[in-house]
Structure I
Amino acid sequence: MNLLQHIGKYFILLTHVFSKPEKLKIYYKETIKEIDKLGLNSIWIVVIISFFMGAVITMQTAYNTENPIYPKYLIGLTARDTLLLEFSSTIVALILAGKIGSNIASEIGTMRVTEQIDALEIMGVNSASFLILPKVVATIFFSPFLCLLSMFIGIMGGWIAGIATGVMTSQDYIYGIQYAFIPYYIVYALIKSAFFAFLITSISSYHGYYSYGGSLEVGQSSTKAVVHSSISILLFNVILTQLLLS
């Protein structure tokens, strides 16, 4: 199947996903479950990775700015802008594409090959909306919180690494993260994180929803979901950066 056919099927699926729900109370309960399963369960991996990435960014910046003409506060400034502009939105999204994307694709794919989706259709339920919409809403809602958490933990990790290794003082680091701060960078990162959350969920759901065969095909769909979600994130990262920062 060529690319245009996949794109067409993807957007047709989205029209079914965003059709008006019949019973909002059921969708609300499903959304809360997905927030717990997809959002809350992702907190620890975001915290751990953000902490060590903040520490590594600080140390590498310090080792590459050992020239005395560079003020020490540049280390904190570099760590802050790196985390706000790219890491906490794009890199975290790529990590979540592997965790959340594979989870969604395998879950929906298993339901497809075991004919549970067919059973929903026979009962008159809009299976696409019932299965996918709560996941989309949950990830779009929770992703900005993960992005903010990543920013905070990353900056804290950089501060701890800088003090522990003695490459800079606490005063220099704090001054650096405050220097020439642009609040719009946080808004920019939150917009990207929400958009990337939609891409991860919708693309992974698409591959799971159209899985056919057995467990082998479900595994292949899960792999495709991660790969295609990651490529889409990198592509739209360039587009959104041009639109939001130009």
Structure II
Amino acid sequence: MPEKSFTIDALELGPMDNFVYLIQDHESKRAAIVDPAWDAPKAVDLMKQRGYAITDILLTHSHHDHINGIDDVLSSFDAQLHLLKQEASFWGEHGGTPSLHYDGDEIILGKTPIKILHTPGHTPGSACYHVGDELLTGDTMFVFGCGRCDLSGGDPDVMFNTLNKIKTGLPATTIIRPGHNYAVKKSSTLDEQIKGNPFLRHHNVQDFIQYRMNTPKRKTPYDAEPNAHCQHKH
């Protein structure tokens, strides 16, 4: 197999177990930071030590716990912000002016293409970033979980469609890298999620909404729940 053109590092930062990701293109020494938050200078310092320049800031959505480190990045690097157009109304008055994207757009980081997927449900403009065989899912999908749909802009009906699109549209070997460390493992394959994530087990939207909105809060760390929900095809 050819060598990968990139490396992804995950830094667990802040009081909400956030993952801040660093996508590093080997040849150009460019890096993209995904959802800079909390102790973002730690990510900045790591890239400086390695000789990489953070040229791009990729946002999965605009909730405070995923964006509060943007200014820390911009104070060290002249980086371009990236956001889906559907999220722009939630953006508000934050530092920097984002480039607005649509589903299927690509950001080219040196030799590394990063495909943007529009994955609404947690917010109207939530995005996942597909890099090689890895999917950075923000708060759309967690390992053995999925994002809340009862916050501003959330919609469980839309989330059902988004999760089905991921489940059926990507290879089962895709590596899921979530926005928070809520589970027994930090990453997983899509195949493991299809088999063990209770939110991916529903065949119709009514069952999903009932489960997502009415299930008592699950204890962390989340684990596989192979028989978590009996359901009937309608």
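Every number here is computed from the coordinates shown, using simple stated rules; none is lab data. Model, not experiment: these values are computed from the prediction. Cβ atoms are built from the backbone, for glycine too; each structure is taken alone.
Of the structures labelled I, II, which one yields 1.17 when Cα Rg over 2.2 N^0.38 Å is computed from its coordinates? This figure was derived from I. Out of I, II, which one gives 21.0 for mean count of other Cβ atoms within 10 Å over residues 66-73 as computed from the coordinates? Checking each candidate, the match is II. Name the one structure among I, II that FRET efficiency 1/(1 + (r/R0)^6) of positions 74 and 218 (r between Cβ atoms, R0 = 30 Å, to 0.05) of 0.05 was derived from. Traced to structure I. Taking mean count of other Cβ atoms within 10 Å over residues 82-89 as the quantity of interest, name the structure among I, II where it is greatest. Comparing I, II, the top value of mean count of other Cβ atoms within 10 Å over residues 82-89 belongs to I. Thinking of I, II, which structure, once FRET efficiency 1/(1 + (r/R0)^6) of positions 2 and 170 (r between Cβ atoms, R0 = 30 Å, to 0.05) is computed, gives back 0.00? The read-out was computed on structure I.
Comparing Rg/Rh (Cα atoms, Kirkwood Rh), for residues 98-177 alone across structures I, II, the highest figure comes from I.
When helix-only ellipticity at 222 nm (-39500 (n - 2.57) for each DSSP H run of 4 or more, over all residues; to 500) is computed across structures I, II, the figure -6000 traces back to II. For the set I, II, ranking by relative contact order in percent (Cα under 8 Å, 6 or more apart) places I highest. Comparison across structures I, II (criterion: distance in nm of label points 7 Å out along Cα→Cβ at positions 18 and 50) gives the highest value for I.
For the set I, II, ranking by mean count of other Cβ atoms within 10 Å over residues 146-153 places I highest.
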